[in-house]
Structure I
Amino acid sequence: MATAASQEKNLRTPIVCVMGHVDHGKTSLLDKIRGTAVVNKEAGAITQHIGATEVPLSTIQTLCRGMISGNIAVPGLLFIDTPGHHAFTTLRSRGGALADLAVVVVDINEGFQPQTIEAIKILRQFKTPFVIAANKIDRIHGWTAYPGTAFVKTFGAQPDYVKTVVETKTYELVGRLDEIGFSGDRYDRVRDFTRNVGIVPISAKTGEGIPDLLMVLIGLAQRFLEESLKFQVSGPGIGTILEVKEERGLGFTIDTILYDGVIKIGDTIVIGGREAPFATKVRALLKPKPNREIRVEERFDRVHKVTAAAGIKILAPDLEKAMAGATLRVTTEADVGKVKDEIARELEQARIATDETGIMLKADTLGSLEAIASELREAKIPISRAEVGDISKRDLVNAETVNDPMYRVILGFNVDMLPEAKEYLQTTDIKAFNSEVIYHLIDEFRKWEVEQRALAEKKRFAEIVRPGKIRYLPNCTFRQSKPAVIGVQVVGGFIKPGVTLIKGDNSKVGVIKQIQERNENISIATQGKEVAISVDGPTAGRQINEGEVYYVDVPEGHSKVLEFQLKDTIKQDELETLLEFLAIKRKDNPFWGR
């Protein structure tokens, strides 16, 4: 166990990042380790923010039930629960990834998913050692649960056919690891964890396999990370701000992961702000009790000093200016200016690249902003502005200036719409989406975008004069003139009242006034129909004659849209009619409609 003497040496707690595909059990795993139910408090049961939980060595040893032996130097593990692989890329220190180790949670029944693969590639990029937690073994058909038991023990008690399924699914994971470029095996068969990735089958529901997972993590931290962990931690504290909150009785506070050094009451700290870095003094430090998640915990211990790594709540003046996702550094009064400049450069590097035109993005933290921006980039959705903060009237006014109505949109993640903005929204055509779940937010926008584009296309089609070709039927002259009423067959495309007809030599015939089928007025006649039409302009038997073919006179601008933008969306008979019509127009003017 971690002794009082070891604590006095400022031993640095290893940081373990928990990653994996949505709904594969990241938060459920941590809930089982710390004995909480955070997953039930998450919006949509999906982790939305980076959280931190300090699990002391005493808890780990209790869960491992004698599996860990010898002198353990680390005082415990600080688990970081991420909302997705994107968040991990923003959660970094100046020296690379913030996490010392990682656990990639995979549903053993579903196997690797796109997010799983991306998470592993990111870990490779940051050279972060990791283990695979193959979750949900309890869902394997025929599995008999032995709650809280080590995997090797519970596996040995299973029927042979269940063992075969577990082995098969484990080797499927080994195969996928090999495809990505990693050598892996079930953890109890791995001799050198620096060369091979250990796969630990677990159940976050029953607790089976969790002792094995914790044992592997402690072993990794103890044996292979001693140099990078810098056990004897001292010097000015450095952290990452998780969340800025206004809390009753406390005012504004910041939840922070202190990943290096020491922070004390009275220290001068420089914080990355929404407008610019600023300096303030620590008034109080609140630390969640062991095994409690900083995001949802309500009771904290007041402490004088905190040593990395730890999740802490800091009280200080002016914290309403702080920006979630930014850096916090302890410094001296003399170095405040220099540290401000360093943090300003970090924030500039983290600024999201924007497009000349696009949607507006508002989020509660820098990490959230970067995560959603990354998702939008993948979907090729341009972003004109990306900011941390609530949706204001100014944001709506800015969105109104966008020319393209498809981009007069504001996406808000976990932010409020200010009262003045709510009122103003009723008077505009701005579309605002707000959600506490990143995936829901993007799905809602994509659904709306598809609907709007379909409506716009439908409207555009309705307004465009479309190609049509008709034949004047023999013995079907019902009235000679004013207007001429004749029987026709629609040979290609379609005709509507109001369109002008031309002959094959580009001479004008007249305008269709009405269309009738069986003495009933109709608004459109499609290919194959035989109908009576009234045509204003010509006299039957003089300007027009039975057997002739006429074309709808499509305006030049409309023909450009049809030929170059909508060509793939119109039917074959309409396309053939369009090409015949264009040939007529281009006989005398080759550049017509081009």
Structure II
Amino acid sequence: MTKAAGHHPTELDVVLARHGRDRLRLVQILREAQEIEGWIPPETVAAIARALDIGVGEVESTLEFYSFFYRRPRGAYVVLFSDNITDRMLGNRSIFDHLARRFGVRRGEVSSDGLVSLDYCSCTGLCDQGPAILVNGVAIPKMTLARADQIHDLIRSKVPITAWPKEFFQIDHNIRRADMLLGSPFVPGSALKAAIAMGPEAFLVEVKRSNLRGRGGAGFTTGVKWEAAKKAQGDERFIVCNADEGEPGTFKDRVLMQYYPERVIEGMALAGFVTGARSGLIYLRGEYLYLKTPLEEKFAELRAGRLLGRNILGVEGFDFDVEIHMGAGAYICGEETALIESLEGKAGRPRIRPPFPVVCGYKNKPTVVNNVETLCKVTEIALQGGATYEGYGTKQSTGTKILSVSGDVERPGIYEFPFGVRVNQVLDEAGARNPKAVQISGASGACLGIREFGRRVAFEDVPTAGAFMVFGEDRDMFEVARNFAHFFAHESCGFCTPCRVGTAIQAKLMDKIANGHGTQYEMAELTHLREVMRAGSHCGLGQTAGAAIADTIGKFREDYEKRLAHKDFEPAFDLDAALARARSVSGRDDAASHILDHA
């Protein structure tokens, strides 16, 4: 696979050369290497290891971690159905089964002719216009049985995706309510000019005065984070935009990157202006591959306008540029230290902290990691000033918050409200249909019942990264929680035992209840397991993986109780049935050969 003396370079050689044979770019190299054959065969793994001068085990470790890397051949057309709970509510399973029957292929298999493979993936960030699928990484929203038939015929005819009907790929922004950010006109460069006029120190003061808190969920104060990075030792710094929007039910960052990219990029440049960073990295989740080319075109446009690159807006020494690193299907990479590990070409497992990224992050250099929405908010502060920004929202939660509303509502989409908005106001504006529950901040967030709809969306009451999933009165909250349980079991990075084992057991217990073998014993175990994971897990994934189950048991217990067997304990494994084969082979079927009868 690698270039030998006197031979023309192979496709893999070209990929390796493009990335400078840099071990830190291993995830990017693997993504592009997979495009050559559609999967990553052992000889490619060995060739990459030789070229990067690392062990095969290091390549294997990264390769095994990400769900979008394939160790065996896939179909020429890889079709992945989003299996988030909102996609299920919209009928994704029946469409999947229909398409599988038409192709004559089962989940996870490749058709006999090698043409197509079908499978599920986690949330694709299209919850407001599902069911959604990815075909060779390209998103198609609003799936129906009729559209599935069209896709079947196109694939059977081997029509290139580039020649498919353009309306298949139309993704709407669905902005239903615009406020401070979404409703304000923005001239590229205007925020940079305002900040330059103030100077980096004075602008940092404005950011701190605004009390802007991170919009990715954790809510850390942005100005304090920037100041810490600015004061950290070293002469090289990095700004990282966390665009790994993997929390089920969240899609507002997708909208910002697709329709407001200038704001995102200018926010990164402002962070560089304050901290002295010269390099920016956008970590773009693998499900958003279709956004990569438009973003790179925007980079080129901004460079031409002197809003990126060297001497921005003619300011000597103000150098800042941006590049994109693609993820490869790993929810945990939304955690900032796991994201940094992935940027460095490794499996995205969270680091032990301290040290924190602002001191020791990417390449062990001071690194600021900000969410997409947070970076957009910074441009507002540059244009309006910290005091004006602080006047929006609440004292502890300043400004506005963009909510991704999906589920049982008439108008799913993007809603921007001042912080402090009550849950029932959001429900009213979105046209909620007899709401029974709202899951706020995704699978790891809080599930609110009807008695809590008067609570406020704010860090001091109900914090959120942006997801706002609505469930009507006919929805089964057990199935909602069960979907989340399987999501966490799939997405656990496996680093620590409480999460690795706990999420798997949690999913199995939920399946046991679903299959009619659950009792009060399993209910108690679920509650106990949640506490073990919360106290013992290394990072937020394990610490919050049982939250939705605990909430739904507490508030919608009847959805569990109706499935329970009337016994203190019932095994999920049927030992007597498992011995049927042995009875057949031995020719015995008397009472003593049956576990239950003999007992």
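Each value in this text was obtained by applying a stated rule to the coordinates, not by laboratory testing. Given the structure is predicted, the values throughout are model-derived calculations rather than measurements. Cβ atoms are built from the backbone, for glycine too; each structure is taken alone.
Quick notes on this structure:
- Looking across I, II, the calculation of P(r) over Cα pairs in 20 Å bins from 0, in percent that yields 19, 51, 26, 4, 0 traces back to II.
- Answer label among I, II for the case where mean count of other Cβ atoms within 10 Å over residues 402-409, calculated from the coordinates, equals 15.6: I
- Structure responsible for -12500, with helix-only ellipticity at 222 nm (-39500 (n - 2.57) for each DSSP H run of 4 or more, over all residues; to 500) calculated and labels I, II on offer: II
- Structure responsible for 3.3, with distance in nm of label points 7 Å out along Cα→Cβ at positions 66 and 170 calculated and labels I, II on offer: II
- If Rg and Dmax of the Cα atoms in Å, for residues 122-369 alone is computed and equals 19.4, 62, the structure in I, II: II
- If distance in nm of label points 7 Å out along Cα→Cβ at positions 130 and 450 is computed and equals 3.0, the structure in I, II: I
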